[in-house]
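Each in structure tokens, the structures are laid out below.
Derivation of every value follows stated rules applied to the coordinates shown; laboratory data play no part. Nothing here was measured: the structure is a model prediction, and the numbers come from that model. Cβ atoms are built from the backbone, for glycine too; each structure is taken alone.
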Structure I
Amino acid sequence: MLKAKHLFLFYHFFRLHSLWNIKRNFHKIEIHGEFIEKEKPILIIANHMSWWDGFWVVYFRQKVVKRRFHFMMLEEQLQKNWFLRFAGGFSINKHSKTIIETLQYTQALLENPENMVLVFPQGKIESHYQTSLTFEKGIQKIVTRSKNAQIIFTVHLVDYFSNKKPTLYIYFKEWEPISSQEDIEEQYNIFYKACLEIQKQKTE
């Protein structure tokens, strides 16, 4: 398993590059949701619809949650893009016993109130025209074991309307499970579908 190795200068560059890239390529960014600061570690659960997703969460982190950024990546992708470890990337290999180590590492990160962890539980990029998302099994274990973490659902959607560049819409809400048996995939899909309905009503 490859763990995150934050380097301040690299992460600072990565953050600035992400923000610049977004402002350069998007007409505007709208964030919809209310964040209540609880001084807890934060677990971000996001839909995976494009290459941009990680950059969008960097923007969200900068504007809203302001924690030390960590994100889970497939091991083969992190090996190719090894420098992302210096920005907070760590690996998961779904076909190896090291997946247990990854889950334990994620749990440890989520014991520190200065940390945030981004997870894309779909495990792959899918079209945002999907009306229902399927999660990999590991996310339920992370949620069950990270009882002190503030869990935030985020949904990223884009629309062009009559603009040359798209507008990015970031919807988010805090989710507090009623019990350890509550299904996170089901609850996320309820929020995801609600966001799609809101988006359908938008006009220029």
Structure II
Amino acid sequence: MEIFYDLIRFFHVISFVFMCVLLFNLIVANERILLGISFNYDADRHIENIIKSGVNWCYINQLTILFSGLLLLVLGDIGIEALWTEWIVLSKTIIIFILMGTISYVHFKLQPKIESFLTVVTTGSEVPDDLILNLKPYRILRKWMTSFYLFLVIAAIVLGIQVYATFNPLLTIILIGLAGLFSIKADKILIRFGWI
């Protein structure tokens, strides 16, 4: 039983790590900015395909986190009642549902709108004058939501390593604050050297 529990814990942790793939989406979006303001169909289509296909990755990881987390509670020492008696477990549970809502909003609301603007353009075709102006607010909102998502993932990791032994509350606040600053940085500038 101990091996099974450790295996569940491994999948729980690795799924959180894999959800940081959105950091790479932010890096790609910031790399795209380096190409300039003009619309480049091949580059823009490629980036949109990467972003669009990432939703399945996110949902699978989120569901793995949710179900493995519940199994860890049921099979572990703290029990399922930790969902409402332990603030860290409750916070992580709320975060996973916010993450699911965030990715669903991007996938079902923002991405279809972006795709609808891109359907009028193909390789070598004339780019409508208003295309970039129409795309920009949706891409900015999606990028901001991706940064928010990244912040929540890092915050959940900070909380997750405290399920069995909590940090000093000040350290938790500082780490979550740093997660916020890093997420803002990832949204605003191209990150070339990790945390730096």
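Given 2.7 as the derived value for distance in nm of label points 7 Å out along Cα→Cβ at positions 23 and 47, which of the supplied structures I, II does it correspond to? Matching structure: I.
Source structure of the calculated read-out (FRET efficiency 1/(1 + (r/R0)^6) of positions 39 and 135 (r between Cβ atoms, R0 = 25 Å, to 0.05), 1.00) within I, II: II. For distance in nm of label points 7 Å out along Cα→Cβ at positions 55 and 183, the highest value in the series I, II is held by structure I. Quick one: mean count of other Cβ atoms within 10 Å over residues 15-22 came out at 18.1 when computed from one of I, II, so which one is it? Label of the originating structure: II. When FRET efficiency 1/(1 + (r/R0)^6) of positions 31 and 111 (r between Cβ atoms, R0 = 25 Å, to 0.05) is calculated for each of structures I, II, structure II comes out greatest. For the set I, II, ranking by Cα Rg over 2.2 N^0.38 Å places II highest. In this comparison of I, II, the computed figure 1.17 for Rg/Rh (Cα atoms, Kirkwood Rh), for residues 87-158 alone is attributed to II. One of I, II was used to calculate helix-only ellipticity at 222 nm (-39500 (n - 2.57) for each DSSP H run of 4 or more, over all residues; to 500), giving -25500; which? Working through the options, I get structure II.
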